[in-house]
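The next part holds the structures, each set out as structure tokens.
Bear in mind these aren't lab numbers, they're just calculated from the coordinates by the rules spelled out. Just so it is clear, the model here is predicted, and its values are computed rather than measured. Cβ atoms are built from the backbone, for glycine too; each structure is taken alone.
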Structure P
Amino acid sequence: MAIRDPLKIPSMLRLKLFSTDDWQKDYSNGHIDVAPPAVVAVRLNYSCNLRCVMCNQWGENGVFIKTPERMVKREMTLDHWKGLIDDIAKFQPYIYFTGGEPLMNKDIIEIVRYASSKHLITSMSTNSTYLKEKAEDLIEAGLDYLYTSLDAPIPVEEGVIRKFASGDDSAAEAVEAIKYFIELRNKIGKGLPVVQTQTVIVKENHKKLLDMAHFVNDYLKPDVWGLQLCVYTTPELNDATTQSYKKNFNQDQVGWAGFIRDFPDMDFMELKRQLGTIMNTKWQFKLRPYKPLRMDGFDLERYFTRPDEEDTSEVLTCMNPYVFAQLQPNGDIAFCGSQPDYVIGNVKDAPFMELWCNEKATKWREFLKKELFASCKRCFSLHEFSHFRKN
């Protein structure tokens, strides 16, 4: 990755070289200190202007659609976020801004600029509908990596995936903004941020992936194209996860309920054929297939139809409690973006590392060392962070 600030090199190297054996420690006797996380995800807000079909927040079964009272109100001020950045800058994590739609946060440019001034590698995800109007400010603020979302080539004739609350497709607007952003970045001459377009594989687009690859390559032209399997669960696995929460942590959970989906009538032979062609073609973009794609023993049909089974023959260990911290809009810290119901504390009340190593954090690590929640087998980060594991 190109770098415009040499003082960001330690942050970049920490992400590249980070590994930990903290997952092997015995947490059964209480508080144990662990290394700071490599990744800090900052969920600036939950508000979003889209209703994407696969989203656990605002999708068809989204938590905030079904139970709007669960929505965390934005309580962290700009000064609070700056204070957090000052605190975590000591251990130089990769910082990832997300939402909701983070570009709906009025302070997003100043927050990115401040994190960049502390020499942290900064990244952000966006649905791109607000990207065009904030493009120049984001580039000048020092953003290093931008994740944009697009799941099918335009025009989208059927099976709309990312749509406005009105039901209208957002893809054309996103494409225009992504193109504009890349051209502006190149014109300014900074070479950053790196632009990745992210495609989630769902029923609605599983026969259009090869068309999408050519569209990305020939027209959109981002630096990276990411292919990710849809995270999902079933009512039965969600219920089992809830019961495990109640038994082990004496609380409820709703995060996984938003991911309840099924995938009837998918043509897995066609999907496998298209993915094979994509993987074996030389493209102008860098192809980034997210795990468990390409992992040993992985099977597409099993992934989408038998979520109670392991999706790979490789060992499953959740590394989130050692690698990844999720900041909620009000300052709460959770270990998981999929199920942020278990909170270890709030950064307005105590320093980050004090919370990261407290008794609640230790209890969570102790549980996940012994077993996974029933819904966890279809979580991409279960595999994506596996390379941080030191054996």
Structure Q
Amino acid sequence: MKVLLALGALLMTVFAGAAVPAERPLAVITVAAVGDIMMGSDHPDVKLPPNDGIGIFDGVQDALRGADIVFGNLEGPLLDGGASTKCETMTYCFAFRTPTRYVRYLQESGFNVLGIANNHANDFGEKGRESTLRTLAAAGIQPAGGAAVAFFDIRGRSVVVAGFSYSTSAPYSFNLLDIAGAKRIVRDLKARHDIVIVSFHGGAEGRSAQHVPGKPEVYVGERRGDVMAFAHAVIDAGAAMVIGHGPHVVRALELYKGKLIAYSLGNFLTYERFNLEGASGRSFVLQARLDADTGEFVGGQAVSVRLVNEGIPERDPEQQAAGLVRRLTQQDIPNANITIAEDGTLAPRHFSAVKKDQGSGRDSPIGRPKARPR
């Protein structure tokens, strides 16, 4: 009996002193993504912002800085001089040429990757493309489009951003229309990298194009892709996040197999040359937190933006874009598996709420989710 009592006491001591599994913060990758950027053009007429563009991002910089990846879609080349053969007449010519010196505004705002897979990247041909790549490289900003894949090492994870477009004439673009080919590209990238983020330029344009139709889209005679089929396919192939732009209006969000899809982020900074009435002048900064191990979306924010003074972005205290994307998501994708609060807080549907941000690996506005058991 004494032996049994002693053994019991020993076991109680062992279990009482057993270590409780420690919790560790969930490793996250933070993304801040915006839509179309055209900071002004000096072709065919000079239409550049006041004060030569100084301060054009001031109203939204706090929503961008600090994320691990800060992405935007660059509409048109960064180029000084040169001619465009895109248009037969200059009267209604949508060929953009932004001075190379404007790259500093992108750099100062925290952008570290810009999409060049779009229908304006080739507005000034090879000269414009080469100038853009050279200018971005000098500023420490990576391009994403076709063979130009952006690479990041974030908390020990290899992360890439790849760009697709319906515009098959764009040399720096993977083909949005070739879904089977897109899956092969993403599978290959996923085999070599931990996290694959896909950017696409597609869909119809304008206020009548706010809805995701769930079928192939055609605009001004061009095939603009079936963006939902494309987004689902690349996630099936291994993509962790899909960022859409091109319609110049915001569209729905979707959580597909735990991965975030933004079907269009709208116009972000489009000076002078764009129609910004109504929904075209509403946009948002998509702040997203991704599980660094699985790529799954764990929370974020849709920071509402309005375009003022011919296309300059500023925070929108009325949260119009957040409300708009919430309605569009409810209408177009009722089973989107994502909740969008009135203030723009985003969460997977199986979470009742997202905790207050507590900071991330960098001094980020995007924050960190709750800890998980080791």
Q | Identity of the structure behind 18.8 (criterion: mean count of other Cβ atoms within 10 Å over residues 32-39, calculated), options P, Q | A | P
Q | FRET efficiency 1/(1 + (r/R0)^6) of positions 40 and 288 (r between Cβ atoms, R0 = 25 Å, to 0.05) from the coordinates reads 0.30; which among P, Q | A | Q
Q: Match the computed value 22 of relative contact order in percent (Cα under 8 Å, 6 or more apart) to one of the structures P, Q, and report its label.
A: P
Q) If P(r) over Cα pairs in 10 Å bins from 0, in percent, for residues 80-167 alone is computed to be 16, 44, 30, 8, 2, 0, which of P, Q is the source? A) Q
Q: Name the one structure among P, Q that mean count of other Cβ atoms within 10 Å over residues 144-151 of 23.9 was derived from.
A: P
Q: Using helix-only ellipticity at 222 nm (-39500 (n - 2.57) for each DSSP H run of 4 or more, over all residues; to 500) as the calculated read-out, with -9500 as its value, let me know the right label among P, Q.
A: P
